[in-house]
1. When mean count of other Cβ atoms within 10 Å over residues 161-168 is calculated for each of the structures 1, 2, which structure yields the highest value?
2. Comparing structures 1, 2 by relative contact order in percent (Cα under 8 Å, 6 or more apart), which one has the largest value?
3. With helix-only ellipticity at 222 nm (-39500 (n - 2.57) for each DSSP H run of 4 or more, over all residues; to 500) coming out at -12000, pick the structure among 1, 2 it was computed from.
4. Among the shown structures 1, 2, from which was the value 0.96 of Rg/Rh (Cα atoms, Kirkwood Rh) calculated?
5. Given 48, 36, 17 as the derived value for semi-axes √(5λ) of the Cα gyration tensor in Å, for residues 129-392 alone, which of the supplied structures 1, 2 does it correspond to?
6. Compute distance in nm of label points 7 Å out along Cα→Cβ at positions 337 and 385 for each of 1, 2 and report the one that scores greatest.
7. When mean count of other Cβ atoms within 10 Å over residues 105-112 is computed for each of 1, 2, which one produces 24.6?
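No lab work stands behind these numbers, since they all come straight from the coordinates. Everything numeric here is computed off the predicted structure, so don't read it as measured data. Cβ atoms are built from the backbone, for glycine too; each structure is taken alone.
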Structure 1
Amino acid sequence: MPPRPYLTTLDAVALIVGLVIGVGIFRAPQLVAENTGSLELFLGVWAAGGVLSFIGALCYAELTSAYPNAGGEYHFLRRAFGSDLSFLFAWSRSSVIQTGSIAILAYVFADYMAPILSLEQKSSPVLAVGVVVALTGLNLAGLRHGKRTQVLLTIAELIGLGTVIVAGLFLLDAPAAVEAPAVAGAPSGLAGLGLAMVFVLLTYGGWNEAAYISAEVRDGPRAMTRTLLWGIGIITTLYLLANLAYVHALGLDGVAGSSVVAADLMHAALGPQGATLLSLVVAVSALGSANATIITGARTTYALGRDFGAFHLLGRWNDQGSTPVNALFLQGLLALGLVAFGAVARSGFETMVAYTAPVFWFFLALAALSVIVLRQREPERPRPFRVPLYPLTPLIFFGAALFMLYASVRYAGTGALVGVAVMLAGVPVLFLIRARTPRVAESTESG
């Protein structure tokens, strides 16, 4: 059975806000401050991130309203550029991007919760496994359980981030003393600005996940437009307030010198109890992002199985629970494998950006271009929402995505080759599938 509309607009907004407001806002400000050097640029790039995300949301609002489908970007790319390219996207997303994100977020939760629970740091892999198993099991039980959990976690995230904002803006009169050592070799000029935007837009990343629930939101395609625009508006407002709070509490040099900027802020405002509270906030944020990533990630794997006969077992939809059971199960197994790998050799925040960002921005650029391609290819298609200032708006987002692709490759260096290699590893798999198994006919689900 295909997906049915089961989510309200509030559910969808909670899912997107919960997915986006993860651990990035507690880690990225230091890296952004290092690469801007002035308060105006620091706040400016965060505002620019919101504007670019809003432009991207306008493009996605047209795509999701015209082509509501559980495959999300996979479905858009398939209609615009063909099944081969969409297969590579689904391969990259299913094998590394989403499952890697789930494993990382599970580890972040474990790292912050272990001290609170008085556990040794070596217990983090066990806690991470528990997170993946519990959240996957919750969503295997049905979308109703997953969405209720997501709404509660999103509310907790907003309360926690709101506490940080209030503490930074109102409980401290002068910047706290935080040592800010000089950053050796920090880029300057356009290179520094580009690198800052890599981390800013990474922190904003996730709003595009709304595409994967477009077939499951009630009230028709216009609800997806409301979901995207409300979601981006809430996220941008909170991010600007949070960074104003960081600067007000610690000063720009203090932000640049602190890898735990939110913890330093809370410690300065409320003492050790404040730092413990912040740890709970980060843990809950990681849990909310992991749950949302599990929900949306499995939809791509489901669409892949629906359209390619070799993966038909993944294309089964449980109508009773309104969830892709087999896709969720496989995703959980892959995430557990990455958790096990992380127990031996764990990568840091910056390394994961290097691995995933170039591939992510490559496909996001193609998604922006698909707005124009599909307008030309399917002009009679009903479009309840049309992106304003067409074709300028999608071209702006396409150009921004290309710049981010360049900036992320420049930042990642040889590290970018790893993500690209994983993506290209899908090419021989694709040829093998085409040689041995006929593809399923183009899905007509939701158009």
Structure 2
Amino acid sequence: MTPAKFKPVEEQLAYLKKGVAEIIPEAELVAKLEKSQKTGKPLRVYLGVDPTAPDIHLGHTVVLRKLKHFQDLGHTAIFLIGDFSAMIGDPTGQSETRPPLTREQVDANAKTYLAQVFKILDKEKTEVRYNSEWLGKMSAEDVVRLCSHYRLARMLEREDFHSRLDKGQPISVHELLYPLLTAIDAVKLQSDVELGATEQKFNLLVHREIQREYGLPGQAILTMPILVGLDGQRKMSKSLGNYIGITELPEEMFGKIMRISDDVMWSYWELVTDKTEAEIQTMRQSLLEPSPPTRPPVTTTADPRSLLHAPRAMNPMDIKRDLAGEVVATLHGKKAADSAADHFRRVVRERLVPEEMPEFRIVRATETTFFLSEKRGDIEELKPPFAVPGGKAEKWSKILPLLGQVPSSTEAERLIKQRALEINGEIISDPTARIDFSEKAKYEVRVGKRKFVRIVIE
């Protein structure tokens, strides 16, 4: 095999340091890069993710993108699915012992992960592994030997555990095993570098130490900052409802990014795009410096003092729109990004009905039962049938959840009371308002500010 050719170490390091919170230790990473360049052998860089939920949000892509950066430089990117460790549960940030997942839950979640991560990583150049390959085969003797390499006092120094002990909250023994068992991942993969979020620093340091206990050079560690969610305060999380799912529709994703604050926007540019620090700084500067004034003609009657208040070169909305377009293009493609931008302009800025929207067809099956189908473009998907008592009319608050526009009837009623439901241009504020199924009709429905659907009753 022909040795790989790498860019100069200084250039690689500058590229890799963008957005990084900490490199542990930086000197060792430099040494590894130098050795890699000299030998032509790529570094083995891995990211381990436990499939504890079926979907990935934009916050997860921060560290995924850093793995992609190593991949872009010619190094070996390893995406490790923690299908075994997910059944234990990472205690990081947990105030109590979480119930372990079943094998069935983990397997179901893992199936969706790869399709999502390959929106970021190059599928052909990614080594995919599952830690059940080795953790599922460990004997009791193997586990005992592993535990002998780490002191209990060191483990209890961990902030999560220390805090729970102080508060008299329980810690299960299997939680203490988590960082030790996942350290075997680093041993088996013989990794040179491991990536993770700042909150996982303790686990990553344990992995590095256990590698050395097993006779391997300790890996370098790169930690990435936590992406702030849409609320601008807490980390992005599905449980907090402040997230952007990477499988969300382009229009929904674009609209959510446009909602983040001007201050938070800059961390998104740094952590979820490939813009360089110099390019980001140029954008920042464009908001601070006014456009250069033009000298007025000699015959002008304009007050020269007005030139002191020349307009900015750009405004935050323009820069945020570019950010939304770049993120959507990365995950859905340039065409989808352009369409999402146009949708945002029409629906949010100009408050017009979008040219395209999901269409639901409702067809009577029996006196009280109806078939439901959803059409997007050329694809029509049949939904489960639903029943309407009496077969003539039903509350909008009951129908909207069936269309997937709100999570529950209670939420639908709340939106209606807040005057956030519009039917054919008319605001509906009565939670008892009904949709009539007794005759053919067509409805254009706005739910909230950005959701539009068309309902056709046949």
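1. On the way: 1: 20.4; 2: 12.0.
Largest value of mean count of other Cβ atoms within 10 Å over residues 161-168: 1.
2. Comparing 1, 2 by relative contact order in percent (Cα under 8 Å, 6 or more apart), the maximum is at 1.
3. Values: 1: -24500; 2: -12000.
So the calculation was done on 2.
4. On the way: 1: 0.96; 2: 1.05.
Among 1, 2, the structure yielding 0.96 for Rg/Rh (Cα atoms, Kirkwood Rh) is 1.
5. Values: 1: 35, 24, 20; 2: 48, 36, 17.
Value 48, 36, 17 for semi-axes √(5λ) of the Cα gyration tensor in Å, for residues 129-392 alone corresponds to 2 out of 1, 2.
6. Values: 1: 3.6; 2: 4.6.
Top value of distance in nm of label points 7 Å out along Cα→Cβ at positions 337 and 385 goes to structure 2.
7. Working: 1: 24.6; 2: 16.1.
For mean count of other Cβ atoms within 10 Å over residues 105-112, the value 24.6 is produced by structure 1.
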